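As structure tokens, here come the structures.
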Structure 1
Amino acid sequence: MNPKYSIKYVNREEDARIAYKLRHKLFCVDNNIIPEKMSGLEIDEFDRHSKQILVYRDDTPVAVCRVLTKELPFRQGGVHLFSEYNHLHTCNKVAEVSRIGSMDRQAMPYLIAGLFRVIYVAEKTHFMCLVEQRLAKYLAVLGVPLTASGELQDFHGERIPYIGSMLDTVITLAIKSSSTHRILLNELT
């Protein structure tokens, strides 16, 4: 039997704990990107201003990401990473996508659809992320074109700052007519 995937937009504390626990497993335990926490929860000061997205395979959470639409860390301390796009900060049209992780590659189109919906509802035109080059390439395969906007950074490993356009993503997804596009259409209707 094929697994059933579903997107959950975290609104309750108990769901947030599930997201933080999955992030701890993915980023602290499995990949040693962030030091392990005694609490078993990967959480930081930006989470109180974020929207968490979980993807479930049947009843098991398998993917997570975080979207910040205000109080952006790159805006406060590292705006130089995206200096070419400072005008987007001043008009408040950019979101930050971070803590993207999945235990199941088939869950990624659902995660993309979920984060796209959150950014769309927040009325942002662009999103930025600081990710490994291989993740940026994989996102492009799924229909999310990213543009490198800076030099390689050492931030929990080697990462490159990227910026994405909501319009470019919609066009790319429509042209590809991919599974991500179909899932996104379901989320937005």
Structure 2
Amino acid sequence: MKAWCAGKQRSWRIVLLLLLFWVFWDQASTRWGHDNLLREADTLIHEAGHELWRWAGEFMHIAGGCLNQCLFPVIVGIEFWFVQKDYYAVSLCLGWLAENLYNVGTYASTARSLDVPGYACLGGECNLADSHDWRQLLLRTGHLAQDQEVARFFWILAWAAMAVCIIWCAWLLLYMEPKKKEVEGGDAEAGE
């Protein structure tokens, strides 16, 4: 990976890491966070997951939203690892996964209280108790009383994933240095 870092520009990669951490920190410090483009994309991916997993039965149809939300950054990360060979993008996907894990934990934490701001049902009126994914999942498994423990599990995973993301990004950034300009023949090679 050190060889991959050679000649890569740091500046815009640092900005991406800071933006991702800001989205994560905003969510962690305010419980739900503020609306942003990444959160909107995550919501779309979550909702698509319900339809994508419908074929696997009612339980997976319900769980599919959160499952899709967490699988998507992993799938994108795998593509960056094996196809693009962009290790910094892979580490950012880990941060994206962390952001989603934190969001899933926060959603799970409201299974009993149903305290979900801005919750809307597609098609108009709905009963939140019947449409809350985690309430339904935990009721069906007999673990509704453990919604806070489930949430803590996801939050711990989220913080661990974000810590690994930051450490990995910092390590990669440490070895990224712009290529020195070569003056031979008047050609100059610039970093990526």
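We did not get these values from a lab; they are worked out from the coordinates using the rules stated. These figures come from a predicted structure and were not determined experimentally. Cβ atoms are built from the backbone, for glycine too; each structure is taken alone.
Compare relative contact order in percent (Cα under 8 Å, 6 or more apart) across structures 1, 2 and report the one with the greatest value.
Details: 1: 19; 2: 30.
Going through 1, 2 one by one, relative contact order in percent (Cα under 8 Å, 6 or more apart) peaks for structure 2.
Once Kirkwood radius over Cα pairs in Å is calculated for all of 1, 2, which comes out largest?
Ranking 1, 2 on Kirkwood radius over Cα pairs in Å, first place is 2.
Figure out for me which of the structures 1, 2 the number -9500 belongs to, where helix-only ellipticity at 222 nm (-39500 (n - 2.57) for each DSSP H run of 4 or more, over all residues; to 500) was derived from the coordinates.
Structure of origin is 1.
FRET efficiency 1/(1 + (r/R0)^6) of positions 62 and 166 (r between Cβ atoms, R0 = 30 Å, to 0.05) was computed and gave 0.35; which structure, 1, 2, did it come from?
Details: 1: 0.75; 2: 0.35.
The read-out was computed on structure 2.
Using FRET efficiency 1/(1 + (r/R0)^6) of positions 70 and 110 (r between Cβ atoms, R0 = 30 Å, to 0.05) for the comparison, can you identify which of 1, 2 gives the largest number?
Across 1, 2, FRET efficiency 1/(1 + (r/R0)^6) of positions 70 and 110 (r between Cβ atoms, R0 = 30 Å, to 0.05) peaks for 2.
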